[in-house]
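What follows are several structures.
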Structure P
Amino acid sequence: MEARKVYVSGGSTYVISLPKKWVKKTNLKPGDSLVVTEQGSSLLIETSVIEKESRTKEIKISQVASSEALERILIAFYLVGYDTIKIKLDRKNHLAYRESIRKILDYLIGVEIVEDTNEAMTLEIMLDYKRMSTLQILQRMFSIDRSMILDLGKALKNMDIGLAKDIIVREKEIDRLYFLVVRQLKSAVEYQQVAEKLGIESQRDCLGYRIVVKVLERIADHIEIIAKSYIQLFDVQKETQLDEFIDLTNNMVATFEKSIQALFTRNGEMAETVFHELKKVEKSHSDISKELFKIEDIQSAILMKTMLDSLGRIASYSGDIAEVAINMSTEVS
């Protein structure tokens with residue numbers, strides 16, 4: 001941090017010099033335009049995102065430890081905002097790496113293979129911020145999570161294994177949306193212009209949305225765990241009655257819905273009611289947990305305990321969303 005003096009030019013224009021190091025870093029030239037945004041008592045000065053060149057990254061697989069490591073690297077470059085990623089296939093045996101590159105398309109939205117030769121593969125990230133706002137994607141993630149929880153209750157009630165398997169498949173879409181939102185938020189933190197295009201009122205909200213998107217992703221993970229555990233439980237004991245689990249699931253959905261509504265409406269009072277409802281959910285969770293000790297079949301008891309623990313985690317995540325809602329509803333004067 002450094003202090004800079006304000007000068008008056010022409011009697012009415014206030015002028016401040018720019019740090020030389022920042023000018024060189026951003027490749028500013030005389031005549032270039034800057035975007036100035038008021039943020040309370042502060043001014044945010046940015047280079048124009050429209051004028052920025054697309055970001056390109058080149059990777060040589062000879063410098064990557066394994067095909068699995070390549071997957072993680074590609075996700076990382078996607079998240080930090082690269083537009084073009086070129087992978088040099090400079091190893092004799094590169095089939096595993098090619099498979100990993102194609103596999104990554106299942107996880108990342110907007111990625112296309114534009115070059116596929118024996119020497120290299122190039123990925124192009126084609127995303128339009130105006131068409132996919134962050135709030136719309138979060139709403140979509142909530143809708144998928146909600147439908148998964150509701151269908152989980154139906155699967156338990158009707159002993160519908162087919163529906164349980166379908167729930168597991170839906171979890172992949174949540175992962176895709178998760179990576180997309182994280183990419184958006186990283187760009188929004190860096191550029192106020194991008195934040196505005198994504199429908200984010202203030203860059204300080206990005207931290208809250210980052211917490212929420214992770215929570216929504218983890219909720220889907222736990223729903224998947226419950227569905228898989230139930231399928232195993234059904235194989236062990238087909239006539240298992242899970243009425244208490246079904247009631248707990250239904251109560252949990254209502255609390256989850258309220259936490260999300262509080263977030264999107266920035267209603268702190270509604271968010272507070274979530275914590276009161278969570279106490280009832282915790283009581284039900286505790287009662288069911290005690291009953292599990294009476295089950296003689298150990299394998300069934302373990303599977304049901306796994307399901308119950310994940311239900312408890314999902315409920316606690318509603319509390320996390322409510323906390324973010326309270327924080328975001330508090331205005332900074």
Structure Q
Amino acid sequence: MSASRFSRTVLPRDAGARLDVFLAGQPEIANRSQARRLLDAGLVEVAEQRVRPGLTLEEGMEVVFQLDPADSVDPLLPDLPLPEIRALYDDPDLCAIDKPPGIAAHPPEGRHKPAHTVASWAAATFGALPTVAEAVRPGIVHRLDRDTSGVMLVAKSQLALDALRAQFRDREVSKEYRCLVYGEPRFQSDWIERAIGTDPKHPERMAVVQQGGRDASTYYEILERFDGFSHVLCRPKTGRTHQIRVHMTSIGHSLVGDRVYRSRRRQHDRLPEDAPIIGRQCLHARELTVAHPVTQQPMTVEAPMPNDFERLLAWLRQHRRPS
């Protein structure tokens with residue numbers, strides 16, 4: 001079988017990137033090492049000329065690369081068992097799932113090994129699904145972090161995808177999360193209204209920023225207080241990347257199990273040695289309310305608390321000091 005030929009136009013967001021980094025971000029290419037191998041083999045052209053790995057790309061450039069069928073990576077067909085994902089609601093236009101922790105919403109750019117995602121599960125389960133332009137995200141309406149569990153929507157028709165994405169964009173969706181944090185917030189409930197942007201010291205992370213960020217608003221309410229921990233309900237009004245994790249950290253109460261966002265006050269806090277190990281950030285998308293994309297009737301979908309979260313809460317309740 002002959003090699004496959006792929007063409008990509010450099011969009012504004014990729015202008016200024018190195019060619020090898022841009023290639024590694026393409027869904028057919030597994031990682032930067034494979035990108036360098038293609039460059040070394042002369043299988044990459046820009047403006048019909050062979051190029052060097054460090055070429056700085058400009059908007060509008062056409063990048064063409066060739067792959068042998070054996071080298072091509074299809075992020076929606078990993079040669080792995082399909083994960084078990086439970087449907088909470090399903091009809092011809094929309095499926096609401098209970099996303100388990102450890103599964104990403106869609107294939108990340110420049111992934112290093114095949115892995116199932118919600119997008120690959122949806123494609124295998126429902127067949128061809130609508131997606132946003134130039135993205136390997138069939139059916140994906142919104143995202144949850146890889147290690148966050150709970151309610152997530154999958155659109156099965158173009159009408160549903162467009163209507164639901166518009167509701168998220170216009171902030172017409174009601175979202176309720178549960179999290180477990182270190183410490184006990186001063187107030188029983190409050191709003192955190194702090195802009196979020198890329199962390200200037202750690203570009204792969206987000207942070208509360210004074211300039212250049214996007215407005216972000218989260219309501220929180222304490223459901224239970226323990227000795228050095230709190231069970232918190234959060235209702236984010238906006239939908240910024242890692243919003244709850246960043247906002248709770250910004251007020252000094254990082255999520256238990258979060259390996260990325262830790263406040264200075266809580267960076268050395270740990271669960272007691274005999275507490276159940278959860279192995280992820282304690283964040284669960286408990287409830288989601290939207291207008292059905294076809295009937296326009298409000299619908300609420302709820303995901304039960306996951307077993308790992310419940311075990312840890314039960315342990316904290318059992319070991320709470322008598323008041």
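Every read-out reported here was derived from the displayed coordinates using simple, explicitly stated rules and does not represent laboratory data. This one's a predicted model, so the numbers in the text were calculated from it and none came from an experiment. Cβ atoms are built from the backbone, for glycine too; each structure is taken alone.
Where is distance in nm of label points 7 Å out along Cα→Cβ at positions 29 and 285 largest, in which of P, Q?
Values: P: 5.9; Q: 3.0.
The maximum falls on structure P.
With FRET efficiency 1/(1 + (r/R0)^6) of positions 117 and 229 (r between Cβ atoms, R0 = 41 Å, to 0.05) as the yardstick, tell me which of P, Q scores highest.
On the way: P: 0.35; Q: 0.85.
Answer by largest value of FRET efficiency 1/(1 + (r/R0)^6) of positions 117 and 229 (r between Cβ atoms, R0 = 41 Å, to 0.05): Q.
Taking distance in nm of label points 7 Å out along Cα→Cβ at positions 149 and 309 from the coordinates of each of P, Q, which one would give 0.7? Before the final figure, lay out the partial values.
Numbers: P: 2.1; Q: 0.7.
Considering all the candidates, the number was obtained from Q.
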Origin of the derived value 11.4 (mean count of other Cβ atoms within 10 Å over residues 197-204; candidates P, Q):
Q
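From which structure (P, Q) was distance in nm of label points 7 Å out along Cα→Cβ at positions 181 and 301 calculated, if the value obtained is 2.7?
Numbers: P: 3.8; Q: 2.7.
Only one of P, Q returns 2.7 for distance in nm of label points 7 Å out along Cα→Cβ at positions 181 and 301, namely Q.
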Working back from -0.65, -0.88 (log10 I(q)/I(0) by the Debye sum over Cα atoms at q = 0.09, 0.11 Å⁻¹, computed), options P, Q, answer is structure P
Candidates P, Q; helix-only ellipticity at 222 nm (-39500 (n - 2.57) for each DSSP H run of 4 or more, over all residues; to 500) computed = -21000; producing structure is P
In terms of distance in nm of label points 7 Å out along Cα→Cβ at positions 165 and 245, which of structures P, Q is highest?
Q
